[in-house]
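Just so it is clear, none of the values below were taken in a lab; they were calculated from the coordinates. What you are looking at is a predicted structure, and each value in this text was computed from that prediction instead of being measured.
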Structure 1
Amino acid sequence: MRTSTVFCGNFGNQFDFSQESLEFALCYLPDTSFRESILRYQNHNQKWMSLLGRQLLFKGLAELGHPINETTVWSKAIYGRPYIKAFPDFNISHSGELAVCAIGEKGKRVGIDIQREKNLGPRLLNQVFTAQELDWVAGKKSRAARLWSRKEAVTKLLGLGMRVNFRKLEALSNQVTFEGKSYYLQNIPVSDGYQCTLAGETPLDVQLNLYHWSSLNQMDKY
């Protein structure tokens, strides 16, 4: 069983989310490709959460013996899945006030998704869940968020995102099949009110590390 490490972080209370503070933090990213990947977001809060996700990635890679430097470049595959050449596979997600980053062992891909629990309308539920899944959800927002995160974790592993018809990916089991191949799911207990799922190509052993922004050394030069 392979070990994947999940890093989860937040900003905490009384954080300065000003535009000036954001611009200052972006100056310390290792390469323009990282800054551009954050600035593509139109929403100010999304920019901050994206930055938090990348800082979790930097922290995680360093702890696992793969530190980045000023030559490290953020790249994207054909459908937008991010990667860093010659580094372990990783995947990032954020929702609400939390960001998560999963880093896989060498040669194995991972997918992660986090969803803040919220009420979803019946029309949306019917678009993404099968009849059996709807019976299991039974109107509970925690179950809907869990199933959604499980489906999205698999599609993010594949690099397909929302291009997949979620109704064709039933995710009630910890081992799911999509287009003839099996994938393995693990629920990650990150915080109350959130559902987080890690997806892998093999059965998963997960290590979870929790961080506050202030402990990520985000102002260190690379």
Structure 2
Amino acid sequence: MTKFVMEMKPTCIHDLIAANALFRPATIESKSTENYVAYKNREKEPAYLWGTYEIMKETFSLLVYQEQLCQIAQDIGGFSLAEGVHLVKFISKKKVDKILAMKGKFIEGAKNKGCPKEDIEALWHMIESGGSYLFNKSHSTAYALTAYLGAWYKANYPTAFYTVALEYAKDENISSLMAEMEQASSCKIVHPDINVSGVEFETDYKKNEIYWSLSRIKFVGTESVNLIVNEREERPIFFN
């Protein structure tokens, strides 16, 4: 995925959304992933079928999302929204009889809209062959936004980012996360301090330091840590 994104050279959130949908075995095998990079970097010119420019300009003529297929069925094939959604479902589940039952309606609808015969055939072939591996754009958008925001916080507020990352990391992933943190940021992990540390990782933003969580110490459970934290309210400083 990293290599693909570096080759893509994303310049906007739409590229990140497309990356999530394109980096999958079926799209790699169909050359959609490779073609997106070539079109995006102007190494090749995309070719748009009749009536598809507005629907597919964001993905450089490539059918990437289920929503695009649904829109083509509506705008070119004359389908209703419900029929377009059904077509997406039938193709994704490979229900051949139901797909064929809709083929005639699509061809007739596209013909009535003025779509050339050769483009109608090409469109239907694209729908049939590509529809089974299309990704839901709303899901891809959610993943892309999460990744983008995470990267932004990591770059601009590394101490806060790694505090949260450590808190939710599994024990077996802690070492690699700490190594990454030391390489990518100026924040440091310090030994647990009985007067500062608690159940979660605690942060000193002035010093860019993250105090190790008491509950991450072997054989020290959350209940024991809570007793320590409660005791601190009565006895502010432990000396030993």
Structure 3
Amino acid sequence: MNKRNFVLIVSILNILIACKLQIHHNKILFSEDFQGVLNPKKWVSEIEPLPNSKVYTIDNKLVLDTKGGVSVWFNQKLKGNYMITFKRKFVLNGGVNDRLSDLNVFWLAEDPKNTNLFTRTGKFEDYDNLKMYYVGMGGNTNKTTRFRKYEAGERKLLAEKSEAQYLLKPNHEYQIKIIVNDNMTSFWADDEKLFEAKDKHFPPASYFGFRSTFSHQEISDFKVIGL
């Protein structure tokens, strides 16, 4: 075997090993297809007590159909580096809650004063004392898309977009991605990074939650992938 072929073979082996390690490293930690009744051991719903408000599953989708505020928390603390992915779509068929507004999420969430995070009614103001990151995409009746950091009772506005391409589109299924990697976190919609923040003090373990208000939405294909 000549030297050139030997170098080529070694290079190919190194690439294959690297790919194998990457596949092993980026493994799916959790996935949810929303079959059957929503499992309260996996998901915690907090629904503002208003008429015509419910959270349920149908056809492999999680449905948020509420007149007021709603949070659905993934009931498992997330640690280390990870990526959250899911699909999300608004239902606009003339229903009582059908409104194009508020594709929202909470993540890196913790309650500094309580080991139990799940003590709220679904009303938006109830969450002001949490420590977390928040994106409100298409908020204020689809006029703004905002990125906030909650800490010490302050909802600090980190960035805001109001251009049409960053607001919600009717009859469009969004592919949402949230990344937590070392000291960086980012929010993506349809493979475009909308927001990013650097933070040296992420909590060692924290929660993720779907959030919305007065709307009718479907969520599917939820995954948490280790990075």
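Assuming 26.4, 86 is Rg and Dmax of the Cα atoms in Å as calculated from a single structure, say which of 1, 2, 3 it is. Comparing all candidates, it corresponds to 2.
Here P(r) over Cα pairs in 5 Å bins from 0, in percent, for residues 156-203 alone was derived from just one of the structures 1, 2, 3, and that gives 5, 21, 30, 28, 14, 3; the source is 2.
Here helix-only ellipticity at 222 nm (-39500 (n - 2.57) for each DSSP H run of 4 or more, over all residues; to 500) was derived from just one of the structures 1, 2, 3, and that gives -9500; the source is 1.
A value of 14 was derived for relative contact order in percent (Cα under 8 Å, 6 or more apart); which structure in 1, 2, 3 was it taken from?
2
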